[in-house]
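Once you scroll down, you'll see the structures, which are given as structure tokens.
None of the figures in this text is laboratory data; all of them are computed from the coordinates on show. Bear in mind the structure is a predicted one, so any value in this text is a computation, not a measurement. Cβ atoms are built from the backbone, for glycine too; each structure is taken alone.
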Structure I
Amino acid sequence: MMMTHRYPGLAFALCIGLSACGGSGDDTPEPKPDEKIYPAYTDISASGGETTTFDASESGHGFSTPAPNLSDANLELHLEGDLGFETAFTTAPNSEHPDLDGLGPVFNNADCNSCHQRDGRNSTPMVQVGKDRIKLGSEAGLFLRISKAPAEPCTLGTEANNYCAPIGVPNFGGQLFHRGVLKARPDWEDNLFGGQADVYLSYETKQVTYPDGTSITLKKPLFDVENPYDAPGETLSSANVTSELLQDDVLMGWRNGMPVFGLGLLEAIPEADILALVDIDDVDGDKISGRANFVFDAVKAQAGDPNPVSLGRFGWKANTPSVRVQSLGALRGDIGITNPLFPDESVVGTALHDSYLTRTGFTDTGEDENGAPEASAEFSDSVVFYAETLAVPARRNIESQDVREGARLFEQLNCTGCHKARFVTKSAGNIGGLPMAEALKGQTIYPFTDMLLHDMGDDLADGRPDFLADGNEWRTRSLWGIGLTQTVNPQAGFLHDGRAATLEEAILWHGGESEQSRDDFMALNRSEREQVVDFLMSL
């Protein structure tokens, strides 16, 4: 889901390649002999065009400001959505506040802010000294995608193959919910809370040494799933594994909550401009071959479109087509609040949900007292609009020579091969099936992403396909605002599972198509490496 602290006010991080994939798209002049030429974006401060906020730098609320060019009516709608975005839901029935009930019955968090703290990344859970692992609970913004391994790769989505969507795990679905409301589990009857299974986190480490002898320690999260509701107490090491969740063909992919500002601008990038960057056969020979993901579009399906497929733009694997689908899918999935786009509980029809309703008599079927979804259309629309119209923070320290040198090196390393600097949003049309806000139209933006999928190597792979994305592929993360990530939340991490504590660590995890850029970064001297990070911190 997505969340914030209200006005006034890196499933990222830097994940998806400080690597390569086409050029920056800027008209950088040819250098003369011995002359340093800086990329055209070096001196740009307004990363979000007219939606940029210049008064939030170095602020814990740097991601939580409405776009300054919103009309009065749109600002009112944005602030209404801000309230909804911060709403903490409760177990049904809630007779005093029926507008708040419907949580779960299994879920990952009770509000959006827990996964997107102050509209940025969630806190990375830490394992205390002296402990081998911790059990994930309410403090975690991590969640687990689950699916059955397909018999063969899916290359073209059709109605017959469910548009290449991930195959849900029987009696569990497509996401693991590690929390639950009172008596959600049939084996926990005595005023206890539990989700579909227990999840434990630990870390393994490895050393990386630069050619100059400098070493850095990287950590990788490891997850254990135990005690599933369909086989209480069972683990992968049990003598006889019977749980549907613990079978050998179940794939699991961990996801971190992403920042939510600037999303409407990314959706307003013309599709043709993104597809023009696709280079599946690596025609330009730079070892970068970005691919587009095409995914099921619930908005189109609801409208009766006979081919409800759209370009994937959001999610760690570009597995959702719009802010509307991403936001309302998370409202239903992460929290368990049904809405007009997703009117059925995410676990409807599973043995867990059927048992819960039978055993408790609670009225949590995904409908309110009038038979409508738990979240109204008005609530849903305002939350979506809020996520579409958060301001992009301005760049900082652009006059610093170290930042300027870092920009030059960023280009030299071909990081712009994937992290494309500049786009112009469309001047008319819809996003998420509705007319786009005037504030988003015709904006020159600098998000540093190509919105495409790239093979990031085995070290970052989760092995789980998602529509057309394979287990090694991730969508290029936007880099705008990344320098404020740990100002907004000092405990935030980077990459899809929060493993990187710094931007330098995130770079060092890059492989696959970005391996050459990573190796070239490692070959720089310490001062030059710091300049690259200085540039990233200016974004």
Structure II
Amino acid sequence: MAILREASPWALAGAAAAVGLLWLVAWTLEWAWWTPRRLDRALRAQGLKGTRYRLFTGDLRENVRINREARTKPLPLGCHDIAHRVQPLLHSAMKEYGKLSFTWFGPTPRVMIPDPELVKEVLSNKFGHFGKPKSSRVGKLLADGVVNHEGEKWAKHRRILNPAFHHEKIKRMLPVFSTCCTETIARWENSMPSEGSFEIDVWPEFQNLTGDVISRTAFGSSYQEGRRIFQMQGELAELLIQSIQTIFIPGYWFLPTKNNRRMRKLDREIRTILREIIGKREKATKNGETNNDDLLGLLLESNTRESNGNANLGLTTEDVIEECKLFYFAGMETTSVLLTWTLIVLSMHPEWQERAREEVLSHFGKARPDFDSLNRLKTVTMILHEVLRLYPPATFIARRTYKEMELGGIKYPAGVNLLLPILFIHHDPDIWGKDASEFNPERFADGISNATKHQAAFFPFGGGPRICIGQNFALLEAKMAICSILQRFSFELSPSYTHAPYTVITLHPQHGAQIKLKKL
């Protein structure tokens, strides 16, 4: 007792610090060494092969190196065999260790699941044990809405969001799609000489177009503020990719680095704008002035109906902000990527461009496309599906085991990431035939279900209960834009175009998409 009484506050603080340090060391060793080694042994014991684990970073440094090297080597024009350039580490691992192999994302093993039937089983998630991997603090800055939630929280968000994406509601947004396309095409026509062709980089053009569409359809009259959001989210995505090498360093997010400070500032500005937009809309609702034709209005209307006066049953303002951020990133990014690769591919295959134009002109002439006729376009739909197969916006989907799970005869311990490699499955000749890396829309002539013997082998928007809620929105917007362009222009690749697909979260053209337009 005398010894305890004589102990100074400094001594007690030092002892507490020592205990804390020992705990931190033990936790770090468990997280960065013992657990990865245990998972590695469990996978190899069942015959799986993969890369060797490196402390903390796993394959991240090698991934950065091999990506940098791949990006110095463009592909030949007309080459759609892109997997080795877009995902060189995964391509190399599959080549060396087999299709069912694993790599390391920091201290977490990522096992590739190349069998469409097993992909279907994972995405169906009947027992709730194949969950989403936990997002990093940095990753959540971009969007932390329904796409990241699990269990009852996911079910509640999805239930409240579903009415906003009902096909009848999307149908009412068609005039907005049309107006945005008309304005874009008018700007292109005004920039063209009276004769000859005009070169334009359609990649930023389509980003602006789809950003404009999502700004107007999400926020109605507040679309100017919405444009500022998508510009900031684009910068945030770039910074997120730059930070990917550091996200496994404990506490790195809290360091005042230039990247971290800029990402926090962008996040604060985006939230401020969204909070103001939502506040104005809620105030207008109370005054009976609301317009529920945009996504925000539909979301708030559905939220009010779901909560029925009980705030605990609905979404908070912060929840709505996250869903709005997701509207932006997913809504703009997916469609701009699809449109860009569609124009590039149709420039490489003018015979299909002409077939699509004949179909569009036979349905609409030069008139504005209508909803029912857009849905009857067979050739355009086949082309969009084939572009989504060859150039899927998201190149893989990840899931995580939260308890030991058996899949395809292998027992995966808790803590393993399962990588569903969309790009590799979409290009697999064992699934799609010898022409798997060729552009052949005819394979979709009898619909998606008959395009291949594996119905689950085509999943550009995911699958199962978590299939992308906005896929019909994206496809309708893409059809409207493609039809509007085909009605007024023929196009070909510019000599300045370099065929170099690569990923910045989604599949981008590394050096832009320079197209020569000629007025019809």
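Rank structures I, II by FRET efficiency 1/(1 + (r/R0)^6) of positions 332 and 508 (r between Cβ atoms, R0 = 25 Å, to 0.05) and report only the one at the top, that is, the highest.
Working: I: 0.10; II: 1.00.
Checked I, II; max of FRET efficiency 1/(1 + (r/R0)^6) of positions 332 and 508 (r between Cβ atoms, R0 = 25 Å, to 0.05) sits with II.
Taking distance in nm of label points 7 Å out along Cα→Cβ at positions 276 and 428 for each of I, II, which is largest? Walk me through the numbers before you get to the answer.
Working: I: 2.0; II: 5.0.
Comparing I, II by distance in nm of label points 7 Å out along Cα→Cβ at positions 276 and 428, the maximum is at II.
Taking mean projected area of the Cα convex hull in nm² from the coordinates of each of I, II, which one would give 25.7?
Numbers: I: 25.7; II: 29.7.
It traces back to I.
Suppose helix-only ellipticity at 222 nm (-39500 (n - 2.57) for each DSSP H run of 4 or more, over all residues; to 500) works out to -5500; of I, II, which structure was it derived from?
Values: I: -5500; II: -17000.
It must be structure I, since only it matches.
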